Structure I
Amino acid sequence: MKTLADILPIFGVEKDCILSKQGDTTVAYEVQLQELFTLSDQEYEALHQSLIRAIKILPAGTVFHN
């Protein structure tokens, strides 16, 4: 039987980063979008383009979960 520690091999938390036993570092950010239908078409398009640009500059191995 596998334990949770076997499935999620977390070494510890340091400076708000999760460190795994395999050497991976995880940093979490929360992105909050505007309430639905509160932006004009132009404002929504500008927000969308900004989000796309921000995602494109993330380093390899980054996971963006929506």
Structure II
Amino acid sequence: MSAFCARCGLPAAEGDHARCAALLASIDPPRFCGDCGRRMVVQVTPAGWVANCSRHGERTSTSPSVG
């Protein structure tokens, strides 16, 4: 499990992130890095998405783990 929510950026242990998880599983790319909580630069294309964290690098819609 990630330390931070990839949708809202808050610590994963705080609050209920069921809605965030549902959105990430369906249509939304992650907006925050699950490792450090930093805002990521996200590019959405018809083929998927690419998200880049300044500390942890690139994640894509084909990555095995997003959060």
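So here's what we get for this one:
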{"quantity": "Percent of Cα pairs over 13 Å apart derived as 75 - corresponding label from I, II", "calculated": "I"}
{"quantity": "Entry that produces 14 once relative contact order in percent (Cα under 8 Å, 6 or more apart) is calculated, selected from I, II", "calculated": "I"}
{"quantity": "Mean count of other Cβ atoms within 10 Å over residues 3-10 - highest-scoring structure of I, II", "calculated": "II"}
{"quantity": "Among I, II, structure where helix-only ellipticity at 222 nm (-39500 (n - 2.57) for each DSSP H run of 4 or more, over all residues; to 500) as derived comes to -4000", "calculated": "II"}
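Read-outs: derived from the displayed coordinates by stated rules, not from any lab. Bear in mind the structure is a predicted one, so any value in this text is a computation, not a measurement. Cβ atoms are built from the backbone, for glycine too; each structure is taken alone.
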